[in-house]
Structure I
């Protein structure tokens, strides 16, 4: 994508913001449902989360009214704990047709900001040279755009950036970009990543094991040369991953390597059944909170399944390792010992 396009997009977006003074009205529809309430969450750099709720009328409609100083990231949820649909809310009349069976299929009209954000992503997806390069160019060429921090924080191609690499982008953001939720999120992530980067001491954590007894990371490490912390969930572990983990455990268990699998499952029965059916003999722990687990935040887990390796002193020597690459990482460690 050419630089000219990005400049045009930013100019048009700024004009839209200037015209968006006033108030917003969200006219929503969920069709036939037993649900009685719908939730709207607003995100900004100043307000971590502002949650509002509205009644779902018998005909399946709901309404939110309010006013914003500028377009803001918002999320519509069908329950207070469910996964929601993210969109950009601005002062305008906006319609939301929510699919209760798959909220990702929600249709939205009336938000110029949301259309612009989607347009940027779609244009980069069509880029024949490099989607990732296109997204990076947008971030670097539009440091005031509210979309720049959002793209940097949520697109997979930026998930494995180191703290210094992230800061290279974030430090350039100015104006409206610095008043967004994702700007605050990225600064927090940089601080958190710095504490759990390679070379740092892994903070200990306490989780229930399969017998509901509390276990810690350092209990699993005790007496071992290395600990592989495998972050996974029952739904996101394929047969190759399972075979690789079993093979590596058998290969290295007598060489001073312990495994600790931390699951992001939410149903105990599913978690235990997966462990038993696949004959995973190593240590397991989970608070059964999925991505709401404290481990996800405290260890800055970018995706699952992935692995972290610490040595006998608890120092992180490798992190964010996909399971197919885990064998190479372990082989490198033992080659160094020779």
Structure II
């Protein structure tokens, strides 16, 4: 034991426009593009070396798990696979305890599972003194989560959590290009003042929604909608660079109408009721964050209607959540074991 805790925190994200175009096969065949931002909700990982040859995991969402580290690669069997995949990748045989905590529930639509794996990779790198660039860390997180473990989803979540801030991300068969969008501080303050993030009270299984979207794309049913969503990305980032919050809200509304064509599982009567209520009370536009079907909803409002929109959403059972935009990506540090 070295008397240290090794910690990392990785921010969650809101996908504003273009989400879904980062999912293969569309992203590889036609090129995807998204505009997203990170928020001050995080996945945390703490690693404490133990000096033996076993690992002990405690997750506030998924419970506890223990395993020996001297018997070769750990099986990926659906139980704590995120931690096991990282442990296998780095060939870790030194014993450790790990504590995992996320500030959003599973199925939230805020990129939670990707933030978890990013935080685990970053904490391991802090512990072992491994240097990785942002691109290398995000690429590894994507590979382990989507390809090694097989969790369904796109490519934006891992890159958002690693890089942080407002970004336009482009995806194609050759890789991912992350472009920071330069937004004036007063515009971000204004957007903050006029934004609502609320939990619908329903988690959702994103894999089934993504499967449905992919099937529709493969049968030629939603390609035009995906193209239209992608076309709004630069419009949205330009509106934000110009400080035009109203136009950003209008684009968000247009994007939501398009996104519902990706799959018939994107929305449901409860989400429609919440969206229509928000619009009727002064929201300019909004969306369900992530794949859809539940989790968190995000709205841009007029400054003097935000309170009314929030009140009416709460009447429907939504939980309005305080948040701020987070300009930084994953961070890691060590701390003495008190």
Handout entry: FRET efficiency 1/(1 + (r/R0)^6) of positions 183 and 255 (r between Cβ atoms, R0 = 25 Å, to 0.05) derived as 0.90 - corresponding label from I, II
Key = II
Practice task
Determine which structure produced the value 32, 55, 12, 0 for P(r) over Cα pairs in 20 Å bins from 0, in percent, calculated from the coordinates; the candidates are I, II.
Solution key: II
Exercise for the section: Taking 26 as the value of relative contact order in percent (Cα under 8 Å, 6 or more apart) derived from one of the structures shown (I, II), identify that structure. Expected result: II
Handout entry: Winner on FRET efficiency 1/(1 + (r/R0)^6) of positions 135 and 303 (r between Cβ atoms, R0 = 30 Å, to 0.05) once structures I, II are ranked, highest first
Key = I
Problem - Identity of the structure behind 0.60 (criterion: FRET efficiency 1/(1 + (r/R0)^6) of positions 119 and 167 (r between Cβ atoms, R0 = 30 Å, to 0.05), calculated), options I, II - result: I
Problem - Origin of the value 1.00, where FRET efficiency 1/(1 + (r/R0)^6) of positions 63 and 199 (r between Cβ atoms, R0 = 41 Å, to 0.05) was derived from one of I, II - result: II
Fill in the blank from the handout: Ranked by FRET efficiency 1/(1 + (r/R0)^6) of positions 23 and 223 (r between Cβ atoms, R0 = 35 Å, to 0.05), the structure on top of I, II with the greatest value is II
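Just so you know, all these numbers are worked out from the coordinates, no wet-lab data involved. Computed from a predicted structure; not experimentally measured. Cβ atoms are built from the backbone, for glycine too; each structure is taken alone.
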